[in-house]
Structure I
Amino acid sequence: MIDCICKEIQERASYLSESSLNSVYFGGGTPSLLSQAELVQLLNTIKSIFTLTDACEITLEANPDDIDLERLGFWKTAGINRLSIGLQSFKESDLRWMNRAHSVEEALICVDLARKSGITNISVDLIYGLPNLSMDEWKQHIDTVLAMEVQHVSAYCLTIEEKTALHHLVKTEKIVPAGEDDQSEQFIYLIERLIAAGFNHYEISNFGFPGYEAVHNSNYWKGAHYLGVGPSAHSFDGKSRQWNVSNNTLYLKNFEANTYFEIEHLSPKDRWNELLLTGLRTSYGVNIDQLFAILDPSADFFETLTEFKQNNWLIEEDGTLFLTSEGRLKADYIASELFV
């Protein structure tokens, strides 16, 4: 698999028009299981083709149960300068039904271990809107994260996808999902606490201290071009989107025949909708001139835009649209209503 991914990097190098990178991201799976030799092989392949800028952010997603001083040492030696750790919860019962392999104890010590290893850019993930998660428990989760003194927090509301074990538990009434009011209350409290602690709420689900906003994820939301390699990886060059087959065996089997991916060419309508969906989620907003350069807006667009401004869900400043605090609670709805 590693050899195949390295070949893909070499064969698709021309996908990106620029040869310098400001971000490399190991994620979408469990890259913390990579051996030192495998991680070095991947990074050396990247460096043999691309130039990494001096400030290049090199992130590794890691599970708390994979983090120990030995692994941290070789990650740092290999060049990893940012860790994204999937803590999710500090409630043992929640970790169990979410099928997380780590314990609360491992969640509590992994950040301290990472800091001791010399990694100074650490992000952690939390999930709110969990069944049976009380407001007091959620407040304690946030207290715990703030005490860890991490530089970045990603917080996501639990979503229940069809044909999953969680969906079955909800359908059979073995788990009662949190209501929208509870989810909103937890989200609003999260924002208030993290902003008060000095975090910048730069995207709906993401908070970073100034200078620690995730470069990689910000590139997605700003519409920058990116190359994704390996099973399930997505790529974007501004005009089309490409995604690799998700099955490991099929990826390896189809690689030599060059049939391991699919391509979607984006229409102006697609680009308009994507710009709204991603841009409105961020503190960077959506530049109206950039939006109107894609398509001429309809009368319905202006009517809906005026309505959302009157509702105090959207504001316009210096030719850029931003969601208000109230609007962030309805971000997906607002974007979809402005879609072509």
Structure II
Amino acid sequence: MKKLSWAVLLTILSSCDKKTTEGPGPFRHVDQVLWVVSDLDNTIHHWKNLGFNQVVGPDTIDAQLLKSGKTVKLRTAMANLGGAHVTWIQPLGGESVFHEFHASYGDGAMSLVHRVENEAALLDESNRLSDIGLGVREEIQLEIRSVNLHYLLMDSRDEGKYILGLTCGDSDAKWMETLSNENLHELRIDQYAFAIRDEKPVSAYWEKIGFPAFRISHPALGKKHYYDRPVDHDLIQGWQRHGDIAYEWCVPVSTPIVYDDHIKKHGEGIHHLAFTVKELDRVLADYRSKGYVVSMGGTWGEEGKPGSGRYEYIDLEEAGGVTMELLWSHEK
């Protein structure tokens, strides 16, 4: 795999602000989720209906695809979902990495993007990834409301099950920080979660990239239910806790189970965002009153004791293709 050409690198460096805030390594924090949808207005409507009102957009823009030499039109919006920054993208026409993803996967989260400190760090990381065989799938430049956004999307989807993204500079980061974490039910992002068939090759792939190997667990869960009926399904979890938000890799062992549903409909990839909740039943009552359906749930630990808790999934297939998980833990 060749390293990035100097022409591409100069384009990257010229677009990045020179002043950035020093912080932890880039992969310890997800800067934003690139999330491709077919109907942006519908997606925004549903997430606002769920209590997330920190949204900017939609905007219609032209995106420059620097590697493929194309310009495509997109509708975009940015949101803060309880601490998870997302950039929703609706392709409006023309072949692009967004169109390609949507054609094969449907609505869903395409990429987790990480911000490097400065131009030199971007150059170093691009070349490090190139040296271990991870090339650039696309380089994208766009402008939203006078803010320049620049992404390198790496070619990691086939083996890693999502596209690893990189960005640099701080102008858009400062702008995104104006979107508050606040929302109706005080939900806070707790996990980025994936549905996959086999944890071993995926873990090995990300370990090669420099992420930790999965820590495997086979949880003992209670009161398991699937669309309001009791079930006895089973799963394996692979955990990565290298950053401020955990990654959970969910492997269906027996069905019916929502991870298997997702893989059959979309393929392997980002399945849900998990949020901690203070009053689970109150949130569920609100969501049910608005027509949302609980797809799966259950408990862990010894009920009523510290370390125990409850989880419930909200079916949001028609709200952009990414499920929501609500997590409640028993307090000491």
Structure III
Amino acid sequence: MSDRLQQMERWLNSLGYHNYTLTSASEDASFRSYQRLQQGTNSWVVMDAPPDKEPCDCFIEIANKLGQAGLSAPKVINQNLELGFLLLTDLGSTPYLSVLNADSKKALYSDALAALLRMQVNVTSLNLAKYNRALLSREMDLFHDWFLTELLGIRLNVSQQKQWVSIQQALILNALEQPQLFVHRDYHSRNLMKIDTGNPGIIDFQDAVSGPITYDLVSMLRDCYIDWPIDEVELLALEYYRAAKAAKLLDVGPQQFLRWFNLMGVQRHLKAVGIFSRLNIRDGKSGYLNDIPRTLNYLCQVSELEPDMTGLSNLIVELNLSERIKAMIE
């Protein structure tokens, strides 16, 4: 038994929990992990967030904000910030990813879109960090540093580097010109839980920021873990657009909105490919490599659709990125 697990059990015992079982609930792409605490027919989730790596303060603050807005987020029942443990209500073990299919997607996405709109309308972002130029740029650097350089061993030449800088600048301008509001930042099928009442349950929100209106929408509809035909994604995006416009969250035409949506997806997917590469190299989590081809395919699709991304389309082809990553994971 690890030291952390022993500490957790001592803490739970001190709270009066006895004769329980602990089983792994999930791990995420950070230093956090989760245990499901079962005692008879009751269950809770214990979050293990080493305080030197993953402070709990932001999680608690955002959980309270989401709950006050009527959204289904875990409630904090007890906490030990010094040790980095939170005892949470249990939203079950059915992520959207495990139940999304052609028959269920209409109802599931309808609930998720409604929850997203409620979150954007009712959850303030005033005291959150801003998705500013520096943060957007750092995230895209993950693609350059971890995917191109570390994973594939690619060094851009002077012309390619100039293209890369131009791509980054176009994506930064696109993000900053959008309405800025509450952004969950990982609103996708692994962090949306299928629950019976108040669907969906929303988890993994501690990195929320104030940022572009399309960010969470593209996270959900161009999900790194599941994909749908491009025309179906566009229809769902426009369904959200009409609702957001009626709620006075934005005031642009549908084509401008779709441009925002497409380019925001490029920024996010560049970041995601970089993170998946880093998880493999730095953290030994090789399973995330399997999510790179799907995410890279989004970059191919959109870079061919959007004139501003011609440079990215050229880089993907010139560097043979799709074939290189496929060969690596086969």
* Asked: If you work out distance in nm of label points 7 Å out along Cα→Cβ at positions 141 and 285 for I, II, III, which one comes out largest?
  -> II
* To do: For distance in nm of label points 7 Å out along Cα→Cβ at positions 173 and 301, find whichever of I, II, III sits highest and give me its label.
  => I
* Looking at structures I, II, III, which one was helix-only ellipticity at 222 nm (-39500 (n - 2.57) for each DSSP H run of 4 or more, over all residues; to 500) calculated from, given that it came out as -15500? -> III
* One of I, II, III was used to compute volume of the Cα convex hull per residue in Å³, and the answer was 145. Which one was it? -> III
* Which structure, out of I, II, III, was Cα extents along the principal axes in Å, for residues 157-276 alone calculated from, if the result is 55, 34, 30? -> III
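Of structures I, II, III, which gives 28, 21, 10 when semi-axes √(5λ) of the Cα gyration tensor in Å, for residues 149-220 alone is computed from the coordinates?
Details: I: 30, 16, 9; II: 28, 21, 10; III: 33, 18, 9.
Here the read-out was taken from II.
Laboratory data are not the source of any read-out in this text; all were calculated from the coordinates shown. Everything numeric here is computed off the predicted structure, so don't read it as measured data. Cβ atoms are built from the backbone, for glycine too; each structure is taken alone.
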